[in-house]
Structure 1
Amino acid sequence: MRGGIAVVTSGFPRRSETFLLNELLALDARGTLAAVFATKPGDGGPLHPGCRRLLRRVEVLPGGSASAQAASLVARLGAQRVAGVHGYFAHRPAAVAAHAARRLGVPFGFSVHARDARKVAPAVLAARARRAACVIACNGDVAAELARAGAPSRLLPHGVDTHRFRPRPEVGRAPLRVLAVGRLVEKKGFEILIEAAARLMIPFRLRIVGDGPRRPELARAIAAAHLGERVTLAGPGTHGELPAEYARAHVVAVPSVTDRRGDRDGLPNVVLEALASGRAVVASDVGAVASAVLPGRTGILVPPGDAGALAGALEMLARRPELRERLGRQGRAHVEGRFELGRCTERLGRVLERAYG
């Protein structure tokens with residue numbers, strides 16, 4: 001492939017978008033990545049391992065319309081040739097990629113993850129997909145959403161680093177140590193998790209790792225339930241710190257819901273990281289979570305928003321350490337077979353190289 005691929009993403013870097021970081025690093029390693037452009041700045045704060053390698057390659061485009069940002073992209077490329085322009089999300093990045101590719105006379109395509117698909121009118125999304133050289137869906141939930149809009153796609157799931165996230169023996173059995181990881185936003189369902197924690201009749205400790213706009217509301221919910229000594233809002237964590245968090249946990253809770261705007265998770269990073277770490281997962285049956293959390297095999301699925309069911313699943317796992325061990329072992333095997341990062345990024349690289357070659 002002559003010239004490589006220019007990738008357009010949204011804010012970079014973002015702690016919640018480790019899938020983007022992993023895939024850009026893989027494309028860079030295989031010589032496929034020509035340039036990276038961000039439509040806005042990232043979220044700041046601690047960086048994930050490997051992020052500094054890419055920061056020198058990332059250029060933040062000035063504000064303005066998608067067409068104006070595309071013009072800036074083309075100007076910054078100068079005489080550098082690219083084989084195509086790939087938008088990493090279906091909304092603004094895909095629009096910028098389409099405009100820039102048209103100016104450069106090369107193909108464009110885009111990836112779709114979760115909420116980004118719902119930020120574009122279905123007719124616009126379908127028309128954009130028909131013009132694209134490739135459309136990549138990262139989970140079955142968003143692939144189905146694209147199909148309903150009349151937008152064909154290729155399903156290529158994100159992977160997880162099974163070397164960084166690996167099984168470690170449980171340390172002690174009581175109290176039950178529950179871990180949750182994610183941005184503190186409504187769709188993560190952490191209010192439901194706190195309500196479930198208030199119902200538990202067993203000794204437990206709950207750590208919620210992450211940051212976001214709902215931190216004050218969550219702190220108030222913890223205080224109102226008199227859980228201040230048992231529930232900790234631990235703040236954000238990087239991939240350098242998270243393996244130790246999983247190692248200290250007995251169970252990982254993923255209580256995602258569909259929020260009031262209709263936004264929901266696809267397949268959250270935490271699910272794959274927890275399974276790779278050999279930990280039993282209790283998760284809401286929302287989005288594409290069921291593609292990784294297989295009931296009775298790799299974890300337990302509960303109805304979204306059901307604090308009682310979530311509490312019941314946690315209590316059962318507290319009483320049955322042998323079940324936790326079996327679910328963790330089988331979860332690790334499932335991740336190794338379907339979501340191992342190297343194989344996932346290799347497939348992505350081949351697909352992009354064929355599309356833009």
Structure 2
Amino acid sequence: MTTGHRKAARKGEPARTTAVAGPPPDKKWIIGVDLGGTNIVVGVLPMDGGDGTVLAEQNVPTEAVRGAKFVVDRIVALVQEAKRQVLSQYGGRESDFAGVGIGSPGPLDRATGTVIATPNLGWRNFPLRDLIANAVGLPATLDNDANCATYGEWWLGAGRNVDYLVGLTLGTGIGGGIVINGEILHGANDAAGEIGHMSIDSNGRKCKCGNYGCIEAYASGPAIALRAVEGIESGVESLLPALVSGRLDEITAATVYEAVVLGDQYANDVMRETAKMLGAGIGNIIHILNPEMVVIAGGVTKAGDHLFVPLRAEVRRRAFKVAQEACQIVPAQLPGLAGVIGAAAVFKKETYGVV
């Protein structure tokens with residue numbers, strides 16, 4: 001099987017193998033990289049995925065404000081350290097590593113390994129894949145970070161054995177991924193699945209992407225915090241200021257979840273509004289794709305039933321009964337690691353044709 005997106009390696013670039021039937025017997029490990037606007041997570045998985053345990057896991061701040069070179073150098077150092085830890089613990093050789101799967105915010109061009117634009121990192125036309133591949137001396141693949149997280153949940157998480165799966169990742173931004181019959185839906189030029197930039201209010205809040213009324217502008221972590229702060233500044237009573245010693249700029253989505261658990265009515269109102277916005281988007285997704293499952297990842301899922309109960313109710317209110325009854329809306333089973341696992345799975349699929 002050939003991926004159809006693979007091009008010949010350019011001069012100085014590690015060759016990327018044309019997909020073959022099954023992994024080669026002399027390769028034991030794949031490295032996964034999950035690059036986000038807030039954190040970078042790196043880890044190693046066995047070729048068959050094992051039980052989903054990620055080895056040599058490392059999680060560090062992205063610090064994108066320090067520039068693209070700093071971020072790349074940080075990723076390279078993490079990959080090298082992950083290799084060192086695995087070889088130290090399990091023995092073996094450098095050649096036991098098949099390669100590196102990278103998940104990054106997009107849009108992307110997978111054929112050239114280029115990040116076309118990332119509102120949360122500030123990059124444009126950035127050759128991320130090849131910079132990392134050349135630095136670590138291993139072949140690499142690049143896919144959207146939310147695609148990777150969804151693929152990870154399909155491979156080893158909540159979406160195992162699900163043929164029609166949609167994933168949402170709620171973090172610094174909101175990403176989306178679509179997996180149909182074991183294949184990521186990439187669209188005509190790798191831009192499919194940008195669910196966070198679905199407009200749910202044509203006259204709504206301005207999003208970092210430049211559009212108005214995107215789900216991301218309401219339900220991402222920073223957007224949840226911003227909406228909470230706006231209410232407090234307008235005079236709403238809440239526990240939130242006390243939780244941050246009056247420093248409103250330190251309120252995060254996690255602070256809102258904490259206040260919800262403590263019984264704060266305003267924080268609960270913010271969470272219910274978040275669920276309403278997400279429900280509008282998921283209702284649209286259900287009408288378009290008729291999925292079996294929507295899996296939601298990210299820190300917002302820590303709110304538990306405070307999020308999922310009103311979210312499912314909003315979807316029931318909006319979506320055709322026959323479609324929404326066929327769809328489970330569930331939290332991710334691989335919190336924090338779905339992107340790493342999925343990036344490794346993408347590398348295996350793109351390189352060897354199987355997962």
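Read-outs: derived from the displayed coordinates by stated rules, not from any lab. All values derive from a computational prediction rather than experimental measurement. Cβ atoms are built from the backbone, for glycine too; each structure is taken alone.
Quick notes on this one:
- At a computed 21 (relative contact order in percent (Cα under 8 Å, 6 or more apart)), which of 1, 2: 2
- Structures compared: 1, 2; top value of distance in nm of label points 7 Å out along Cα→Cβ at positions 28 and 292, i.e. the largest, recorded for 2.
- Origin of the value 0.05, where FRET efficiency 1/(1 + (r/R0)^6) of positions 76 and 220 (r between Cβ atoms, R0 = 25 Å, to 0.05) was derived from one of 1, 2: 1
- Label whose coordinates, when mean count of other Cβ atoms within 10 Å over residues 84-91 is calculated, return 28.4 (choices 1, 2): 1
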